[in-house]
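**Q** Have a look at these structures, which come just after this line.
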Structure P
Amino acid sequence: MNRAVALFGAGIVTLSLFAGEAAAHPHVFVEAKSELVYNEAGELAGVQHAWRFDGPFSAFAVQGLDANGDGDLSHEELAELAQVNVESLDEYSNFTFLNRDGVDLQNPFSEAQDYWLDYSDGRLTLFFALPLAEPIDVSGVPVTVDVYDPEYFVAFEMNQDEPFALLNAPAECDLSVELAGSLDPMTQTQLAAIPSDQRTIPDEYRSATTVLANTALVTCP
């Protein structure tokens, strides 16, 4: 299996090689953009993500993947890396959480589809689609999508120009966005002290990390 599973924690020891002695939560930094996708019936049908990883991790992850030695990394050369990382996401709920009318939906998504990696300007970007197992009727009820890692192993920052977008949504739907807040200094210090070989954080910190959620709230009449 490709060592790139380190991206989401299964290869923490490997990941720490470039993070050095200061390795701590978070270990990976992601700039994200997400689209909420609607079907012809006006139902929410899924979410599409584009996640751009930080330079140090990207450089580490692509070592040895230039199979033809041409100095470029094609989508084909990155295909196995994309598959390994997308498959690892399921264990972490794809860092994507869905709430309809105040109720958190458990395991609402099917397996990721249409995934691929691009490498440009020294950074990897992972593109993938998360179809809902069953489309959701959103008429008259608020729906929220949160993008974040409750364990704070991966730090998500949304694209500043367009963090969330609606794709094929009914014209009357309204989108509002609340971007991640900041941890208080004491919690930040305590999380930073967690060893680099520990993927999860203690239970007492999980309520604190909810402030890190990037939230799209959609209301449709």
Structure Q
Amino acid sequence: MYSFAQREDTTVVDEPLYGYYLSHTGAVAYHPGGEEVVADQENDAQKVIEDVVFGDYDTPVVMFKHMTHHLVDLDYSFMKDTINIILTREPKEMITSFIKQIEAPSLADTGYGMQAELIEYLRNELGQTPLVVDSKEILMDPKAKLTEICEYIGIPFDENMLQWEAGPIPEDGIWAPHWYSNVHKSTGFQPYKAKNEEVPEHLQELLKECEFYYGKLVQK
């Protein structure tokens, strides 16, 4: 999101369905700042899709950052009119990061199962071939991977996408203080370094489930 926010031809929108997800599922009870998010955003998913996803913008490109689990109980058919990219991450690294905010996540919280479901829908129901990007691929060669992403979208790569000023950006969701501390310290993509943290014993079964779906996502 920070990368695309550097483009003059692009508007970025941060997780417009977060409020819907929190209010619809009860996850508001354990998400940091959840009540604040629900109060800040439109909670009617259909209104979000109509007024935000398909709203009027001053730029020719609009990039929406969604979390897959925010799409719970939604009709995916609106995605026939969007260009869809699935960004995923190796489960061990994701879980050890995620539990710093959510101590006992479920499979639904991680989004892996829904990512696999969404890809099947996009392929089989909409006839699309969504681009799947593992986050470490971007970190290992930002310019090459961002160029590939831009080509998939049908826009030229912009060198400005490789760097930004440290600190928050106006496009941040209201939840940024709880989730974005690392990106606020960054000025670009940091070189990939494998994490050495271990997944706690009580989350080993969750790790296995996530790895199963992750394997489906990244298989060529």
Structure R
Amino acid sequence: MAISNFFVAGGVVMLPLLGFSILAVALIMERLIFWLRLGKRQNRVVEEVLNLYRQNNVVSTLETLRKNTDLPIARIFLAALELEQATPEEFRLALESEAQAEIPLLKRFQNIFETIISLAPLLGLLGTVLGLINSFASLNIGDVGGTKTVGVTGGISEALISTASGLLVAIITLLFANTFRGLYLRQIARIQEYGGQLELLYRRRYEREH
């Protein structure tokens, strides 16, 4: 079946399903690029920053962080290290508040993914119901077993295309949405781990100076 015939057979709901699929692909690509870039650079930058700060090289630490402000962990560290004369408690609060501010970026598009996952199968089912209504509307009771019955069975098979399309869009989106959710949870754990290491170094430095 040609693509044009495929969409015609699926009915009017194929248009919003096509829109959902294009939107999902665009957002998935954005998230893939985001997480790939984050995974390649973050560990290296964090290790460098912690080593510099461990050596009491605060200036180089801040310079390294400012060069990598596109990374969430760098912005979190900067928010705390740029505080002047902060107590360990203030330092910890700065880390925590900035980490909370980064959560929307890490969870970006999650609500849109959930909406697509919920609506796509329902739209597909709606298309199938409308297709079945049209198929049975063309069938006369006295013509059961006649030529029109063959057309009805063919119409039913075509009507199911919308349900299959809706499920396909939802399944693919769900697969990537769950992957991104796992990456988000892992990133939160790393932020807590790295933040705890930096906080410990700051406390030791603060106690030596006071």
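**Q** Output the label of whichever structure in P, Q, R has the greatest value of distance in nm of label points 7 Å out along Cα→Cβ at positions 98 and 130.
**A** Values: P: 0.9; Q: 1.6; R: 5.1.
Max of distance in nm of label points 7 Å out along Cα→Cβ at positions 98 and 130: R.
**Q** Let me ask you something else. Given a value of 97, 29, 19 for Cα extents along the principal axes in Å, point me to the structure among P, Q, R it was derived from.
**A** Numbers: P: 51, 46, 29; Q: 47, 40, 39; R: 97, 29, 19.
This value belongs to structure R.
**Q** I have 3.4 for distance in nm of label points 7 Å out along Cα→Cβ at positions 66 and 90, calculated from one of the structures P, Q, R. Which structure is it?
**A** Working: P: 3.4; Q: 2.8; R: 2.1.
Answer by label: P.
**Q** Taking Cα extents along the principal axes in Å, for residues 82-201 alone from the coordinates of each of P, Q, R, which one would give 46, 33, 30?
**A** Details: P: 46, 33, 30; Q: 39, 37, 29; R: 90, 17, 15.
Source structure for this number: P.
**Q** Given -30000 as the derived value for helix-only ellipticity at 222 nm (-39500 (n - 2.57) for each DSSP H run of 4 or more, over all residues; to 500), which of the supplied structures P, Q, R does it correspond to?
**A** Working: P: -4000; Q: -10500; R: -30000.
Traced to structure R.
**Q** Have a look at P, Q, R and say which one yields 1.19 for Cα Rg over 2.2 N^0.38 Å, for residues 26-121 alone, as calculated. List each step's numbers first, then the result.
**A** Details: P: 1.28; Q: 1.19; R: 1.34.
Matching structure: Q.
FYI, it's all coordinate maths here, none of it is from the lab. None of the values given here were measured: they were computed from a predicted structure. Cβ atoms are built from the backbone, for glycine too; each structure is taken alone.
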